[in-house]
1. When helix-only ellipticity at 222 nm (-39500 (n - 2.57) for each DSSP H run of 4 or more, over all residues; to 500) is computed for each of 1, 2, which one produces -15500?
2. 1, 2: which one has Cα extents along the principal axes in Å, as calculated, at 78, 42, 23?
3. Taking FRET efficiency 1/(1 + (r/R0)^6) of positions 43 and 91 (r between Cβ atoms, R0 = 30 Å, to 0.05) for each of 1, 2, which is largest?
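Just so it is clear, none of the values below were taken in a lab; they were calculated from the coordinates. On a predicted model such as this, the values are computed, not experimentally measured, just so you know. Cβ atoms are built from the backbone, for glycine too; each structure is taken alone.
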Structure 1
Amino acid sequence: MAGHSKWNNIKNRKGAVDAKKGKVFGQISKLIRIAVKEGGGDDPISNPGLRLALEKARAANMPKVNIDRALSKGMGRGVSGSAVQEIMYEAFGPGGVALLIEAVTDNANRTSSEVKHALSRNHGSLSGPGSAQFLFTKQISDGILCYEPIHTQTLDPNQAATLEQLLDALKELEDVEEIYTTANL
């Protein structure tokens, strides 16, 4: 009967449920931050996008602490009152695909190590400043700055699947806002 203890079963079930909740909370936090930035304030009365995001947070039973943290980040304040900064990471993924990773963080060291870890676990590598950005052009669409690849790259199915895993791992990071790639997906 080894491995059939009640505590072990509870622990495994709770771990799976907590992982799902964490992923949902991360997505809702990102919605709140974007709504605050685009709406121009953290007042849900004057910001309908924020009001909708807060309703989604309440429907998912998101803790108030997480909501407050997302609102602070959206307004450009850190949790401890420190300033939030935008960082652009340049990386290369499977098949030599260039990646631009936009992050908004109050702790650059933590975010840097999280991005490096996600890249190294998924066949990617962080590169130096200017090594991948020249492969993109800056464009403004709907008042938002974005990057379009100059040339796209076609990947074989294995490399494409690995790149999808890498992109999913990066999107799960709380501080990562946007990812641009030269891959033709």
Structure 2
Amino acid sequence: MFVIVEVEEVVGISPKDFGKDLGPVVLSNLKRQYEGSVDEELGYVSLVLEARVDPVGKLMPRDGSTYHRCTFRLLSYFPEPQEVVPGEVVEITDFGCFVRVGPVDGLLHISQITDDFISYDEKNNMLVGRKTGRKLTVGDDVRARVVAVSLSAGGAGKIGLTTRQPYLGKLEWIEEEKAKAVQASVGSG
């Protein structure tokens, strides 16, 4: 889920930026440092929204920079285990597919797609169910559940997904299942 996180930090201002408006300089430095980063506590940082900086800085011995206290807000994506998320298939491989979830790609392993036996059709770049004939290709929209999250500072992080539960999977498959459920309830009533 996307969250807004407030962070307090001391930010260094290089002598080359002295005389410039402090707010935009600090915001630019924070954007370079945080946007696109992955952190265990902050998640996947997408955007630095705003920064408030103390105009009175401190000097350190043998360092030309000034250091200012700063409070800023980040827009972060923090996937939660068991969270149901929408996504788009962005890559098909012989071991499953990668699904774009928020700003990152999660792995939907071949064993976690459906109860059907899934095979990889390399020629057509798709995953196909043996009994059902259901196909998963690049560009398909899916609904998945987050089953594993591993965020590590400096790394890319990893997200594991499943669609092997009711009302999860390719959106077209979900609609088919809902239509069958309605048909069954009408037929039995």
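1. Source structure for this number: 1.
2. Here the read-out was taken from 2.
3. Of structures 1, 2, the maximum of FRET efficiency 1/(1 + (r/R0)^6) of positions 43 and 91 (r between Cβ atoms, R0 = 30 Å, to 0.05) occurs in 2.
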